[in-house]
Structure P
Amino acid sequence: MISILIGTKGQLIKTSPMLIEMERRGIPYEFVLLGQHGDIIRSLIQLFDLREPDMAAGGREDVTGMASGIRWSVASSRRLLSSIGVLGGDTFLVHGDPLSALQGALLAKLSGRKLVHLEAGLRSGTLREPFPEESVRISVDAMSDFLIAPTREAVGNLSGSGGRVLLSEGNTGYDSVQLAVRNGFPEGGDPYVVATLHRFENIMVPWRLKRSIEAILLAAGKHRVVFPLHPSTKRRIRGGLLSRLQAEENVDISPLRRDYFSFINLIRGAEYVITDGGGLQEETYYLGVPCLLLRGVTERPEGLGSTCVVSRNRMAVIREFLDSYGDFRAEPARLSKSPSALAVDVLREEGLLEP
């Protein structure tokens, strides 16, 4: 049996279609929560109509900074190590690049299990961005026995790796977006823009934070900007930056209270999106929505050359996108087969799933 270890909101969103596919086929699996994100994971389990976890190693606190991250890591690692014999799978699957993926990988190695890395092989080319995710990806890929890569480029990045490289022909996040689209409608009303900001390398570097806020304020000169504020970002926006945002009537600062399906349909109806999130870069590509990515580089190919412009931290690029964002609208992406179904197929072909 395979044990699927999930720690964060993003991991659960991208893994849920695979769990649904396994349930549909009657394939047994063990569902383990590592708890890097707490309460929000519980709401997503209900949203995706997943079964209850077989084991929960984390608490209910969402990790939003260094202090809470240390508390989560110590508490969940202690619980996992004390109950490692209870886990029934001889194979562990971890997803992506959060710290919980590294934790799950280390647990697999310590307990002598085989390790599968879903969404393997992504590379930005620099350890500084995204931080610490690029280091996590490289480390988990190096420990993995099986690496499920979403693109042929990712397969190329894994040449020389010790594990067996498998291709799923697309990211499982595509399936999550399709579920959201089928379960909602784009928001109407006056034109609006959606902005998100949470990357460590942006919010912790003052000039990059200032430039990101300036991009949002420029957008607010023409459109209402819906700006759901991450807790970690809220702690960093202070003084003059906060005053400028609060003084701009076209900036709607709101807490993160939308569920995933509602948020995707908010994005679906937007004129464009300003973000520093790689996941949102992918989602805007699947929806055909223009995206300004506030980064120097990205590890993800989705949307590059079509819906997505990488700012490279330059105001000239930001201004050019804001003046011509309509040029980056496209038809929603259409894949011929579900990446989640393909991932299940390759795992069965390798004998990692019970018939």
Structure Q
Amino acid sequence: MDALFLKFNNFVKNLISPLFAFELKPCSWYKKKDFIDLTLFMSVMNSYAEGLSQTLREHKHAPTSETLLDYLKTIKADDVLEIAKTQIDLCVETLKSKGITLDKVAIAFDWHDLPYYGSHQTQGVIGTKPKNGTAYAFSFLTVSVLTPHKRIVLAVLPLKTRKNLAITVLQLLSHVKQKIKSLFYVAFDNGFQDSQLLQALITQQIPFVIPLRDTVKLQKRWRWKRYAKRFNYFTQGMEIDVVEAVDTKANRYFLGTNMSGRPKTILKLYKKRWGIETSYRMIGQFQPKTTSNSYVIRVFYFVLAVLLYNVWVLLNARVKNHVKVVRLKLSCFWSLPSGIIDLERSPGG
């Protein structure tokens, strides 16, 4: 087996094992290791439990998909999230042990929606903007490091509602600040524009940057102050500094911030936030597929994907040459029992 995958596999199993916080039934045919192995393969291969389980069972002792899902449903979602906090802390400590400290780092808040096509009354499902044929999703709030070579996820939390989002963000921010040595700034997208949140950031002197919604009121203020690249703006009962910046494609941005600096500098700092979209794509490459409406399974799978993504970040912090996810996937593929893929029997083979 590829030596790189061995390192990946060993560290991952130690990291994710606590997530499997269920008690095996007396005289169970399977051990925890069997469930962990199946779930790990599902994650790295982006597979459904049923398909991969059937394939594995043709060649080795492996649980059925029904058995795996039944066990996972006995775990409490809150327990999964508490374990995730501890294991994310372990990722941070591992990063530090490699001489990479989270000093003067930029972080970003964002939420990630997993489209859902079932009943909107399903536990954990919230309303979203219509996309891909649905207006409902399981939504997860994350806090990620933006600084290159340190882009791990520092926190993850399911969103059961977007009401009182400011309180949730401030609580998570307080938690995350304990993990890092010093904070450079916090980046948001305009979905987080909230007077309570912005006022708290200003009061606590936490550097931030957020694009403001381009409203008629903001445009009117800009025309009045059009020769000033930084102006004050009164919105939602509070006053905030706004910088106007234009990028190389002539796109105009109005950025709320409490940081000093030229508008182009503030815009450059904000655009680093776009790296979080890449992070979400990478997290998706480690997420098992499912159509289950079980809230705990959705939480379990997303937390699992976040932890595996963090391991990938740690691997890249430890090696000279960048480790591509496809290499890990191929290593996992090659480590499957011989004979699983029989090319002679494959259609067109």
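Derivation of every value follows stated rules applied to the coordinates shown; laboratory data play no part. Just so it is clear, the model here is predicted, and its values are computed rather than measured. Cβ atoms are built from the backbone, for glycine too; each structure is taken alone.
Here relative contact order in percent (Cα under 8 Å, 6 or more apart) was derived from just one of the structures P, Q, and that gives 16; the source is P.
Ranked by volume of the Cα convex hull per residue in Å³, for residues 255-310 alone, structures P, Q are led by Q, which has the greatest value.
For distance in nm of label points 7 Å out along Cα→Cβ at positions 31 and 183, find whichever of P, Q sits highest and give me its label. Write out the running numbers ahead of the final one.
Values: P: 1.2; Q: 4.5.
Once distance in nm of label points 7 Å out along Cα→Cβ at positions 31 and 183 is tallied for P, Q, the winner is Q.
Can you rank P, Q by volume of the Cα convex hull per residue in Å³ and just name the one with the largest value? Present the calculation step by step, with values, prior to reporting the outcome.
On the way: P: 126; Q: 176.
Structure Q gives the largest value of volume of the Cα convex hull per residue in Å³ among P, Q.
Hey, mean count of other Cβ atoms within 10 Å over residues 111-118 derived from one of P, Q reads 16.1; which structure? Answer for the origin of the read-out: Q.
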